[in-house]
Structure 1
Amino acid sequence: MPTYVMLTNLTSDGVQTLKNNPNRVQEVNKEVEQLGAKVLEQWATLGQYDFITVIEAPDDKTMTKVSVEMGSRGTMSSQTLPAIPSAELASTL
């Protein structure tokens, strides 16, 4: 199944939501599953991005749906990157 890396920044509303409900991250991950994708790994980070999330989705359309749904809430912005395991890189060339 295709893998994607989502780089996320919280808006000020997103920071307030997280502060008021620290479990919101897990709730959002369950919502991602309801949209047809699965969160494989997730890290809260310091620096340019607030979260790095590795997501598995059946196709680009599903991942687009996840990205648009999450972004439409006004609590975060993201950049989504398709990811190919480095072990598979040579066979794709």
Structure 2
Amino acid sequence: MEQILINLIAGAIGGVGAGKASPTFDLGTAGNIISGLVGGGVLGQVATLLLPSVLAAAQSGNFSIGGIISQAVAGGAGGAILTALIGAVKNKAAA
């Protein structure tokens, strides 16, 4: 449960960061947060599946600092990536 929360929070932060970094990607504050949450949740879970050591640590209850950092990075990156993709598609369609 903790890893999902970390992914969602980091994803929201990544989404807001990506949206504010470039007007091309900006979906508005609410849009950036929502797309960041979704992207962070999805990529964070994919990263857990691809990194068996993180999954094993999370399941054993020994969630280390390294595991938390990797979840935060994956969630933040996922949020930023999805926000940038949606923003680019939205602005391309509007042009």
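Results, tabulated for the structure shown:
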{"quantity": "Cα extents along the principal axes in Å from the coordinates reads 47, 29, 19; which among 1, 2", "calculated": "1"}
{"quantity": "Structure (1, 2) behind the derived value 1.5 of distance in nm of label points 7 Å out along Cα→Cβ at positions 25 and 41", "calculated": "1"}
{"quantity": "Given -12000 for helix-only ellipticity at 222 nm (-39500 (n - 2.57) for each DSSP H run of 4 or more, over all residues; to 500), calculated: source structure among 1, 2", "calculated": "1"}
{"quantity": "At a computed 3.1 (distance in nm of label points 7 Å out along Cα→Cβ at positions 33 and 65), which of 1, 2", "calculated": "2"}
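Read the figures in this text as sums done on the coordinates, not as results from a lab. As the structure is a prediction and not an experimental result, all values here were calculated from the model. Cβ atoms are built from the backbone, for glycine too; each structure is taken alone.
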